1. Work out the source of 22, 42, 26, 10, 0 here, i.e. which of P, Q gives that when P(r) over Cα pairs in 10 Å bins from 0, in percent, for residues 61-108 alone is computed.
2. Which one of P, Q has log10 I(q)/I(0) by the Debye sum over Cα atoms at q = 0.22, 0.31, 0.32 Å⁻¹, for residues 37-76 alone, as calculated from the coordinates, equal to -0.79, -1.06, -1.09?
3. Could you tell me which structure in P, Q was used to calculate relative contact order in percent (Cα under 8 Å, 6 or more apart) as 12?
4. From which structure (P, Q) was semi-axes √(5λ) of the Cα gyration tensor in Å calculated, if the value obtained is 28, 22, 17?
Structure P
Amino acid sequence: MATLAKLTAVLPAYSFVYLGDTAHNPYGDKTPEEIYALTAQGVRTLFAAGAELVILACNTASAAALCQIQQELLPAEFPGKKVLGILVPAAEAVAAGDRIGVLATAATVRTGAYSREIKKTNPRAEVFEEACPGLVQLIENGRSGSAEFENLARGYLDSLMKTSGGTDSLILGCTHYELVGAQFAKHLPAAARIFQPSAIAAVKLTDYLQRHPEVNAKLARKGEMRVWTTGDPEEFRRVGRALNCALAEKVMIPG
């Protein structure tokens with residue numbers, strides 16, 4: 001939902017369909033095969049709803065499934081359609097750093113996607129990735145202010161800093177973490193820069209549409225929004241309230 005809020009802020013005239021796969025959340029502890037299958041099904045659902053361009057608003061899906069979707073699914077089933085992710089724009093934005101830290105789900109870290117993409121832009125960059133199991137569940141349960149969350153988050157940051165010897169840039173490589181960015185920031189040196197992939201992706205999308213008018217021309221501009229969930233709508237609303245996300249109140253079952 002963090003990505004949707006930022007996208008609608010920069011592109012308010014455009015129409016959006018958001019699909020939250022809450023029936024299978026979290027993705028961070030799943031296998032690459034499971035992540036691809038679930039992401040591909042979500043993409044199919046959105047294209048069936050009339051979408052022309054799909055943004056994978058999840059770091060784990062972007063890391064583990066995007067390339068296969070672009071190379072295999074689109075040519076076979078949806079030629080002419082586009083699927084983009086939020087990982088590559090963030091990697092490009094942070095690449096000017098020398099020592100870069102990444103906090104992400106275990107599945108994202110296992111892919112090594114952030115390290116690979118950052119080094120494409122800056123081969124000299126040192127990248128340190130730290131898996132953070134348990135944080136997503138605490139955030140969704142409204143417990144990001146709890147001692148348990150504080151201890152976990154501090155532990156992951158301490159581990160990252162010990163491994164790296166200190167970083168000058170930090171990517172919050174899960175959209176849930178962006179919602180509690182201030183709680184990570186207070187444990188970092190004042191000079192360290194924090195990067196939020198969803199905010200970067202929103203800015204980069206406007207640039208992408210300017211560079212690809214053939215895609216932009218296909219997109220509806222009615223300012224409409226549909227918010228869907230694969231799970232229980234009331235549970236989705238509860239999580240949205242815990243995250244202070246008003247958009248969750250619009251949620252419906254696809255169809």
Structure Q
Amino acid sequence: MIYEIQDLLDKYVAWLKDQTVLRQVDDWVEITTPYLDRHNDHVQFYAKRTDGGFVLTDDGYTIRDLEMSGCTLDSRKRQDLLRVTLNGFGVQREGDALTVSASSHDFPRRKHNLVQAMLAVNDLFYLAQPMVASLFVEDVTNWFDLSGIRFTPNVKFTGKSGYDHMFDFVIPASRQTSQPERIVRAINRPNRENAESVAWAWHDTREVRPEDARAYAFLNDSDESPLEAVTSALRIYGLQPVRWSKREEVREELAA
């Protein structure tokens with residue numbers, strides 16, 4: 001059995017070598033690997049000789065690609081997640097570029113670490129939807145804090161049906177400004193399914209909340225604008241949809 005596994009490993013190494021393409025680009029060597037990113041493009045990085053060995057870099061591709069797709073890495077939580085991920089592979093961030101230093105002795109291992117870090121960062125911030133959703137909630141939280149909006153996070157209400165419903169934020173009523181209780185849900189992916197879920201939660205909950213309570217749905221439109229059908233459905237059930245790109249339009253009424 002061990003010989004069979006060793007033969008398979010040898011074939012894997014041979015495949016990896018055969019499918020790796022090198023191209024000279026000025027002082028750098030472009031290395032195209034057989035690994036695929038989320039676009040089904042081959043993962044590429046660059047290598048250059050230095051006085052102490054080699055420097056390997058993705059030239060900023062991984063992070064810029066995420067940001068162009070609407071997944072910015074500008075919050076503290078995202079920065080922390082990025083740092084922990086890169087540290088796990090021994091990879092540094094220089095501006096947008098992911099880089100490692102290597103010697104002739106450890107070049108294969110360091111090259112492997114860089115490629116795996118590129119794939120891990122991509123998966124962590126773009127493909128793992130629950131993680132991305134939690135980060136959008138943090139974006140809303142940070143904006144509330146900067147806007148002076150008082151809130152209680154992660155509040156659970158029991159609806160008239162007896163089912164429990166979680167809401168991301170509750171902004172308490174204000175006697176001074178005569179503003180009612182405001183309940184907020186952050187929707188990272190504003191599609192039909194998520195809109196129906198939020199609409200049901202509010203429909204089931206509103207009769208057990210104060211009569212004048214209002215509900216808002218913050219919609220993450222950084223990647224693509226929500227469909228009109230989504231915003232229309234939310235309005236029908238008494239929620240006010242708020243596109244993230246137009247959040248300043250409700251700042252005053254939420255901060256009051």
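1. P
2. This figure was derived from Q.
3. Of the options listed, only Q reproduces it.
4. P
Every read-out reported here was derived from the displayed coordinates using simple, explicitly stated rules and does not represent laboratory data. Computed from a predicted model, the values in this text were never measured in an experiment.
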